[in-house]
Structure I
Amino acid sequence: MKATISTNKGDINLELFPEKTPKTVANFVNLSQRGYYNNLQFHRVIDNFMIQGGCPNGDGRGGPGYTFEDEF
């Protein structure tokens, strides 16, 4: 399964693995389809390593209002 994040710096192409992390992928897809991520910023960026986003507060402390267990 693939997804694309469109940013003002260009697109980020993702490969999702629902067979390995079904709840995480379903959550990401559901929030994406509902527009949850629209206009949110990446609140943490480390060049050539990683980005973090999805926080409505812009500081990494917010979320959609629920949690679920980690999938590894």
Structure II
Amino acid sequence: DNKDARHVKTYEVALKEKDFVEGPWSQNSLDNGADLLIPVPPPLCGVLIIGEETIVYCSANGFKAIPIRPVC
């Protein structure tokens, strides 16, 4: 966006329409250093978003963010 914020949004493939449709979830205003997505397989599903200061788990059922503690 115009403020250089990070966002993630899911899409599904509609096979009959041969098009993308909005998926079950999105998350706005993530860690500005977020640059790594790790898929979480079933049964949990979702994605881990790794940033400079936080690790975020997102799925259709929830959202959880934890801070990354710096190594001293």
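Sorting I, II by distance in nm of label points 7 Å out along Cα→Cβ at positions 25 and 41 from high to low puts I first, with the largest value. When distance in nm of label points 7 Å out along Cα→Cβ at positions 33 and 49 is computed for each of I, II, which one produces 1.6? Of the options listed, only II reproduces it.
With helix-only ellipticity at 222 nm (-39500 (n - 2.57) for each DSSP H run of 4 or more, over all residues; to 500) coming out at 0, pick the structure among I, II it was computed from. Working through the options, I get structure II.
Read-outs throughout are calculated quantities, based only on the coordinates presented, and are distinct from any laboratory measurement. As the structure is a prediction and not an experimental result, all values here were calculated from the model. Cβ atoms are built from the backbone, for glycine too; each structure is taken alone.
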